[in-house]
1. Using distance in nm of label points 7 Å out along Cα→Cβ at positions 39 and 255, single out the structure from 1, 2 with the greatest value.
2. With FRET efficiency 1/(1 + (r/R0)^6) of positions 47 and 215 (r between Cβ atoms, R0 = 25 Å, to 0.05) derived from the coordinates and found to be 0.30, which of 1, 2 does the value describe?
3. Hey, Cα Rg over 2.2 N^0.38 Å, for residues 87-166 alone derived from one of 1, 2 reads 1.32; which structure?
4. A value of 26.5 was computed for mean count of other Cβ atoms within 10 Å over residues 143-150; which of 1, 2 is the source structure?
5. Among the shown structures 1, 2, from which was the value 14.2 of mean count of other Cβ atoms within 10 Å over residues 111-118 calculated?
6. Who wins on FRET efficiency 1/(1 + (r/R0)^6) of positions 119 and 263 (r between Cβ atoms, R0 = 35 Å, to 0.05) among 1, 2, i.e. which is largest?
Structure 1
Amino acid sequence: MKKIWTPFILVLILGIGIEPLAQFTAEEVAEFAKWEDFLATAEIVEQEQMGGRLAVTEPWKLTLEKDGIRRNALWKDVQGRQKGYLENWRWEIAAYRLSNYLGLNMVAPTVERRFQGNRGSIQLWVDSEMSYRDKIENDVKTPSYKVFYFNRAVYLQRAFDNLIANEDRHMGNILITKDWRFILIDHSRTFRTSGKFTKNLINTSKSREGNKEMKQLPRDFVDKIKELTAEKLKEIVGEYLDDKEIEAVMKRKVLILEEIDKIIKRDGEDKVLY
């Protein structure tokens with residue numbers, strides 16, 4: 001029986017009546033498994049290696065086709081220390097799976113795929129209106145009726161990056177869609193294990209870049225973090241995190257919950273959790 005594909009078009013509008021947690025709709029999330037299969041099995045019909053300042057890991061932009069559907073995807077096999085940073089394609093997949101577990105749904109479908117004989121991660125390409133850097137550099141104002149939800153997306157991004165120890169989050173790898181949704185890309189510099197990333201959080205009021213607090217977070221999201229155990233995390237990410245990386249996540253979980261408690265004591269629970 002031939003599969004029927006529905007276009008993966010981003011249609012969620014962050015407005016009144018829409019759940020503010022997820023950046024993909026429930027209908028789009030329900031299609032994730034199909035797109036995971038597409039990424040893993042579709043024929044590669046075009047390929048182009050990327051480079052330059054905005055593609056330092058030199059990933060490949062692949063065009064895939066299956067059952068009349070054609071989509072672009074990003075493949076990378078980077079691992080080890082490069083240009084002063086530890087990189088690993090495995091962490092791309094772990095970040096996607098953890099994002100889904102937390103109900104964040106800010107990361108596009110990402111799976112493992114062999115290309116040119118090598119193992120690597122492949123992620124569905126998301127066409128965005130601009131990056132966060134474009135927004136700032138071009139002084140693009142967030143529409144007044146989107147500001148409330150846009151800010152909440154920022155706080156969620158900070159919490160997620162705290163959990164996965166993303167030392168490479170910058171304005172260029174936060175994508176903003178035409179309808180002002182947050183999509184997060186580039187997670188090959190995550191899941192750090194050193195004391196620098198297990199004794200302190202990246203995003204707090206004392207961050208080097210200024211105040212980057214997790215000022216407001218969904219209760220469901222915080223509850224998911226509370227429920228996260230090493231065993232549960234291993235089930236979620238499979239082989240894509242080792243025991244040391246899982247242990248580091250669990251240490252950051254404790255730090256995150258302590259930080260949230262501090263903010264609640266200062267601002268009040270009703271102002272922090274929704």
Structure 2
Amino acid sequence: MKLFDLHCDSIYRSLVENKSLLNGNLCVNLSKISKFEEYKGCFAIWIPDDYNSEEAKNLFNDAINLFKSYKIDNSKIILTVEGGKILGNDISNINLLLENKIKVLTLTWNGKCNIGDGCLVKNSRGITEFGRQVVRNLEKNNIIIDLSHASEELFYDVCEISSKPFICSHSNSNAVYEHLRNISDDQFKIILERGGLIGVNFCKHFLSSDATLYDIFLHIEHFLSLGGVDCVCIGSDFDGTDTPDEIKDILDLEKLYNLLLKKNYSERIVDKIFYYNAYNFFSNL
């Protein structure tokens with residue numbers, strides 16, 4: 001089986017909990033990755049909302065140094081940053097991302113940053129003037145904009161400003177289960193029309209009130225019903241959240257793969273969801 005996962009927090013967990021990425025007690029580690037026919041994964045460096053600019057940079061640098069110490073095959077791992085706090089209020093900090101080969105920036109986490117507001121901010125605002133500069137500069141430097149966690153206001157402002165496809169790396173359907181972290185059908189269709197990606201999130205709190213593996217299938221099925229066969233992907237959020245009991249680590253993904261086949265989705269379509277949609281998107285950067 002081939003897998004391209006748009007979001008996991010394994011490198012962050014490895015750093016803050018001193019757990020090995022080689023074969024430690026993580027949902028995603030190098031030993032588990034080796035079991036797949038092909039694997040690519042976006043490993044996020046999460047920047048907490050309550051960090052200031054200096055704290056954010058220190059965390060980022062520590063995570064980068066840890067990653068380099070493992071001497072991982074860079075063809076398998078794509079480094080990303082989850083949280084615009086890494087930029088502070090200085091556009092030149094985008095150079096820090098470029099120097100370290102960061103391919104994706106999630107503009108916000110759940111709260112506020114200088115770019116705009118996350119999805120849990122009450123009376124949220126849209127994009128700031130600094131955020132407009134960020135969008136333009138990220139696109140100029142081929143860093144993918146990720147709108148998972150963004151407020152609706154920020155999402156639609158980025159739609160007006162952006163000229164390239166963007167993604168929601170780990171977001172589910174609000175039509176299937178209403179939650180502030182999930183996206184509307186309208187938002188999904190915009191991402192689809194622009195050639196972006198949606199990674200379905202395994203966080204049980206975003207799936208249903210009593211989440212199971214089947215609920216992950218329901219979110220995928222809904223996105224496919226909207227025409228998403230070329231943009232729906234896996235965005236597991238492993239090592240960053242609580243998942244249903246049936247799917248506790250990356251090796252359990254075979255259960256979801258087989259469930260989709262049992263629901264009469266062809267192997268070609270399932271392989272697109274699990275690997276080729278994301279692979280093609282990143283190959284065309």
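Read-outs: derived from the displayed coordinates by stated rules, not from any lab. The shown structure was predicted, so the numbers you read here are calculated from the model rather than taken from an experiment. Cβ atoms are built from the backbone, for glycine too; each structure is taken alone.
1. Values: 1: 2.7; 2: 1.9.
By distance in nm of label points 7 Å out along Cα→Cβ at positions 39 and 255, the leading structure of 1, 2 is 1.
2. Numbers: 1: 0.05; 2: 0.30.
Label of the source structure: 2.
3. On the way: 1: 1.32; 2: 1.00.
Structure of origin is 1.
4. Values: 1: 14.1; 2: 26.5.
Structure 2 accounts for this read-out.
5. Values: 1: 14.2; 2: 22.8.
The read-out comes from structure 1.
6. Greatest value across 1, 2: structure 2.
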